[in-house]
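Student: These are the structures, in structure tokens.
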Structure 1
Amino acid sequence: MALRSPACAVVVDGKDLSSVLDPRFMSLTLTSQRGDEADQLDLVITDHDDKLAIPPAGAIITLALGWRGEPLRGMGAFKADEIAWDDEPAKITVRARSADFTADLRIRRERSWRDTTLGDVVGQLAAGAGLTTRIAPDLAARPIKIIAQSRESDIAFLRRLGRDHDAVATIKAGSMIFGPIGAGQTPSGKPLPEITLTRKDGKATWKTASRDKYKGVTASYHEGGAARRHTTTAGEKDGSRRLKTVYASKAEADRAAAAEWTRVQRGAAEMTFALVEGRADIHPECKVRFEGYKRQVSDPTWLVTQVTHTFGDGGFTTSLQLENAP
């Protein structure tokens, strides 16, 4: 069987530079995460003949990856915000992050919401950043009695909402995404395929994660505007972790405790998998089954939390980080 040849397409500020950059790549690394961290693209390009222009800060880079003779998969648009040039060896290094993560999202704000829904809160965050909203209907309908954004950036506040509701809370493709973890959907709402991997596909590493040894999660709340605090627990109360936030109702405290307890249970075991050949079709939130391994690996369904694509002299490879699917 003939070896496949990796391919990529790179467009900078609307100009296709694929043919120029392809033979010059020392390395290309794209890291995509499930959460609110921006996808990050790192490029290292040889400038041995001093013929490359240093790209301007803020340049928009769009990337597609795959294999020659096959359709390439678009990986997104990225804004160059760290650029360096070195003399020996002569090279240009560019670090770019998802173009959707604007500076406004990182400004700390003070505001609050009363007697509203989660959909309205997320919608206001999205509208303020010039983004559309993609939120699961059942999450959008959840009532919010009172919630405050206190000296938090919009992205930090979005992260907190995601943890409280056990949701993917991120920004991709011009949309603020808020959906249940493990739903197996792309940012646009399309279903992600369940992927099966075997020993021939790459190298697997499994380990138990002992960082969270709690037996449950406890959340505090106020009942009916009274000053006295009450508590509610998901799992066992003895040996439970206590959340710092004090919630405005029992329903909100119940949801937050249950969400954190689910997260702790998902993290009880972790896996990494290094694919021999790159798979641009694998995204965070993809579900994966492993065949032909020990039962601790093969029995559960796994959920991709981070994908790292690497392109360069070593070909095109993909590495995965995974946790137990809910």
Structure 2
Amino acid sequence: MQSHEYDFKAAELARLLALPLGPVLVFAGLLHLGAFTRLWPAPRPTGNTDQTVLIHQAEASRARHDADLVFIGDSSCLMDVSVDGLEAALPGHRALNLGTLSYLDLQAYAAMLDHYVAANPNRLRAVVVLLHPEMLRGIKAVPQHLATLEAFYAGADVFDTSTVRGWLSGLLGLEILNGRLLNRILPSPLPRHYGQFYGFTADLDQYLTQHRGHAADPNQFTRQAGQGSAEYRLAPRLEAGSRVIRAAVPPGVKLLIGVTPVPESFTPPEYAARHRQMLAQWSHWMQADATLSDLPPALPDAECASITHLNETGARRYSEILARSLEHHLR
């Protein structure tokens, strides 16, 4: 009698669970089926600031473009190089900023360059690689960002199977729902100063398009204790990635490299010498055609948004300096 009662309760429990789970599983199945049959649009996961920057720049890298001068690098390249100001100071040249995030690695930057070259054969005259000293000391790439970039180029969805939450999200089709559908029609608000300056992810995406890959950092740098160390060095593990970038540069195209500036108050007295040493060693690894050694290693705090980024005032000034430096090498 007791056994019969247990079976009855188990059956009832199964029916109760089926009521809410049934529609969820059917909906998840439809999402996966739509992705498999390509009924849904291709993935475009732009739910936050980093994703929006990464996906926009990846799209730009494989689109037809008239740029003969392409910049690749970390977020300092993204924020510090104002294409409008650069082109005004370099008549006859068209530029595209493909700077992204320090959460990637040099191999990822090389992949973006590969896509640009494939989409725009025989267009390039020079590739400029700009990295911040923070990146040069060997920031580890974030696997999720690398996976997002790789999946985007492959037209695939990103599933984080390293956690139970990520596994369930993938199983239920939530990444498909967000990346293919919701992110396209429902932009997300950006946080803090970025939200005040841009508004939503769609506004940031539009800004990047209008400014040919350049983004503005709306913050203002203020020197405070505990902001890290300026004891910069060149991480040996960057050598392999540097050679991958070199291999991605087409024959006859110049490879130029530079190190982006830090706030003046953040630098120790010997930083200028260390900056030159890092640039020389990195140039050796990259087998660069030229180093932009005349770029300033530091700029006034008033022109900086953070330790790693310039504000718009600094970006305009730096881009003018950069244009003068490039002019000599582009003749």
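Student: Quick check for you: by distance in nm of label points 7 Å out along Cα→Cβ at positions 168 and 240, which of 1, 2 is greatest? Intermediate values should be presented prior to the final figure.
Tutor: Working: 1: 3.0; 2: 3.6.
Once distance in nm of label points 7 Å out along Cα→Cβ at positions 168 and 240 is tallied for 1, 2, the winner is 2.
Student: Another question, if that's okay. With FRET efficiency 1/(1 + (r/R0)^6) of positions 32 and 256 (r between Cβ atoms, R0 = 35 Å, to 0.05) derived from the coordinates and found to be 0.15, which of 1, 2 does the value describe?
Tutor: Values: 1: 0.85; 2: 0.15.
That value comes from structure 2.
Student: Still on this structure, I have one more. Of the structures labelled 1, 2, which one yields 3.2 when distance in nm of label points 7 Å out along Cα→Cβ at positions 64 and 272 is computed from its coordinates?
Tutor: On the way: 1: 3.2; 2: 4.9.
Checking each candidate, the match is 1.
Student: Let me ask another. To test your reading of the models, identify which of 1, 2 gives 17 for relative contact order in percent (Cα under 8 Å, 6 or more apart) when calculated. Don't jump to the answer; show the numbers that get you there.
Tutor: Numbers: 1: 17; 2: 24.
For relative contact order in percent (Cα under 8 Å, 6 or more apart), the value 17 is produced by structure 1.
Student: When distance in nm of label points 7 Å out along Cα→Cβ at positions 208 and 296 is compared over structures 1, 2, which one is greatest?
Tutor: Working: 1: 0.7; 2: 2.8.
Of structures 1, 2, the maximum of distance in nm of label points 7 Å out along Cα→Cβ at positions 208 and 296 occurs in 2.
Student: Also, I was wondering about something else. Can you rank 1, 2 by percent of Cα pairs over 13 Å apart, for residues 72-119 alone and just name the one with the largest value?
Tutor: Numbers: 1: 75; 2: 59.
Largest one: structure 1.
Student: If you don't mind, there's one more thing I want to ask. Can you tell which of 1, 2 yields -15000 when helix-only ellipticity at 222 nm (-39500 (n - 2.57) for each DSSP H run of 4 or more, over all residues; to 500) is derived from it? Could the numbers behind the result be given before it?
Tutor: On the way: 1: -4500; 2: -15000.
Structure of origin is 2.
Values quoted throughout were computed directly from the atomic coordinates according to the rules given, and no laboratory measurement underlies them. Note that this is a predicted model, so its numbers are computed, not measured. Cβ atoms are built from the backbone, for glycine too; each structure is taken alone.
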